[in-house]
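Readers should treat all values here as calculations from the given coordinates under stated rules, not as data from a laboratory. Predicted, not measured: the structure shown is a model, and the values here were computed from it. Cβ atoms are built from the backbone, for glycine too; each structure is taken alone.
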Structure 1
Amino acid sequence: MAEFTAVEKEQIRHWGEELESDLFLRYSGTGHAMDESVAAFAHQMAELVDHIRLKKDGDATVRLPTLFPGGHIAYQALPVDRELAPFLAVMAAQGNAFKELIAADIRQRLAQLKIPALFKVYITPHCPFCPATVATLLGLAAHSDYIRVTVIDGELFPEAAQKDRVSAAPTVILDDAFRWTGSVKPDELVTMMLDRDPANLGSEALKGMIEEGDAEGVATMMMARGRLFPAFIELLTHPRWSVRLGAMVTFETLVEEHTDLAGQVVEPVIAEFGDADDMVKGDLLHVLGESGNKTALPFLEGVCNGEYDGEVRSAAQEAIEKLR
């Protein structure tokens, strides 16, 4: 990225002088062409403020290079000009500064939120309305740990904007399903968050719950509705081992507390089996064995006798023994 302007440097230095302790600024690369620019932004911040400690996060499950200023906020953008002040406020754990933007009655309703809400807000560098929209979302996030906000520069990452069918800024997207273009009202956002069907949550929302230690909460939601969520199956087939492990912990809760629901896993798992790599196949076979559903036996026997890797066939045999 280009150097900060003289005004921005002074703004950052003045902000840094009021810090009383060190702050960590995490950033992550993904092999994208903008990796170096995002890293350069972080390093320039550290050069201007002694209290900033950088951490390159190699474990972040993001698709674009990202800055993590704190809390459940992520920036797939280079927050300069009008966007710099909100970014600095979040970094200094001053997200509370945005709380006053949310009226008391809306805060009371927001307290009812018990499932994750994943917001993406698309901005552009010279958009006059974008900072207010970002501030509204930051205000909501300051009132609820269930809210996650990702700020994306649509000009910096046009491929992401195209994928999300974004053609104007600001655009706000909730759970990849609901969208608003232009100014947004906090009460409308809260109404939509509260009215959502948890069965329609995306895999990122469920993954967030599991990664924060609430695998049982995911199981409880599915048991309350008597069905496996499609996004949960996506987590069982996720390429990352830690995500699959968390999903299997959720599944173990189902096995213990709702055997009929656990048994519903057979058909969707078999449908995903063919496209999975061998490591994932082994985990899926383990899930079938734990399901308690003997309708999986013909499939498992077919894997045992099929042209699969030895470890895959061994996992299938273990699953058969478990079911029998």
Structure 2
Amino acid sequence: MTNQWVLFGLDLTRLVDRLNLGLAQLLWSEEVGLRRWFYPAARLLNADTADLDAYPRLISRNDQAEQDLPNAVLFPPDLTLSKMVELPLDAEIDLPTAMKFEVLSNSPFTEEDTAFGWRTVSREAGSLRVALVIASRTQIISLLEEHTGFDPEALLHCEVWVQTHDLMVQFAGFGGAARRALYFRRLANWGGKVTAMALALFLLLAIPAAMLSVRSSQIAQLLVATELEAESAAAARNTLVTIEDNVLVAREFFAGRVSYDRWLDVIADLTPDSVYLTRMGLEEDRLTISGMAENAAEYQTTLAASGLTSELSAPSAFTRDARTGLERFTLTMQLGAQE
């Protein structure tokens, strides 16, 4: 083996051979269908195509349906040796080598004068059946010269087929390159069309997805902005709630407290200039005042008559101060509702 494929010390030759075999079956096998759909026809120069196998895709030289097709000739079957070879299915990977051994073992011609071809007939029950034909290269060239003239270009590109076992088999080394090139161009053309259609379909499917993605991105950005605004609104609301709670606490705190300044104004309005207050104590809604007056009893009557106090009483008797001549007094009272 002089052309081994080696990767990290592993021989990949058999793997490469299997890949090549799979590619060959994809392109040339009758079961797959690519050859049946895309392989171009060739024009047969020396026979009618009515009774021929459809595999080689040969048309009559008088058929004007297609022009500029490759040429082919039909070799007489009685000038060939044919054999149906049965091999294990696993041997297909080495089929070219096996066929060369068969040809060398069965050809009555010299190696230089031997022309051969084969065609896979079936793959059943683990067995591979191959139709093999052998002929004289000299006789094939004579047939080509008869139908194509002595033009080297025509001899090079004209295919040679033979009918054996009700099958058409092509001789190797005679033509075929033109049809293979046209076959590959058709595959490439259809492959390009399929690729373009797949790309167009992908774009048709991708555009709505892209639009949805853009819309989703916009919605996500709007959601982020809304969340930020909501956070600010929530913070402001929380601040307002805190302030409201503080106001409620303050209201509750001051609800039971007396408005001292307003009661001071009221007492001041009710107190005449002849009364001097020396002390005033206010505990919740109970007021205690002390002072001196020309007539403490009269002052007490004035407070009682105002209607703003209740339970007005003197905890101690009025006494007259010897130095000032005024009566000392102490009065306690319950403050009432103030308009």
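Each of 1, 2 could give FRET efficiency 1/(1 + (r/R0)^6) of positions 126 and 238 (r between Cβ atoms, R0 = 41 Å, to 0.05), but the derived value 0.60 comes from 1. Which structure, out of 1, 2, was distance in nm of label points 7 Å out along Cα→Cβ at positions 30 and 62 derived from, given a value of 0.9? Source structure for this number: 1. When mean count of other Cβ atoms within 10 Å over residues 198-205 is computed for each of 1, 2, the one that comes out at 10.0 is 2. A value of 0.60 for FRET efficiency 1/(1 + (r/R0)^6) of positions 222 and 278 (r between Cβ atoms, R0 = 30 Å, to 0.05), calculated from one of 1, 2, originates in structure 1.
With FRET efficiency 1/(1 + (r/R0)^6) of positions 14 and 46 (r between Cβ atoms, R0 = 35 Å, to 0.05) coming out at 1.00, pick the structure among 1, 2 it was computed from. Structure 1 accounts for this read-out. When log10 I(q)/I(0) by the Debye sum over Cα atoms at q = 0.06, 0.11 Å⁻¹ is calculated, the result is -0.26, -0.78; to which of the structures 1, 2 does this value belong? Of the options listed, only 1 reproduces it. Highest-scoring entry among 1, 2, by mean count of other Cβ atoms within 10 Å over residues 206-213, is 1.
A value of 13.5, 38 for Rg and Dmax of the Cα atoms in Å, for residues 86-181 alone, calculated from one of 1, 2, originates in structure 1.
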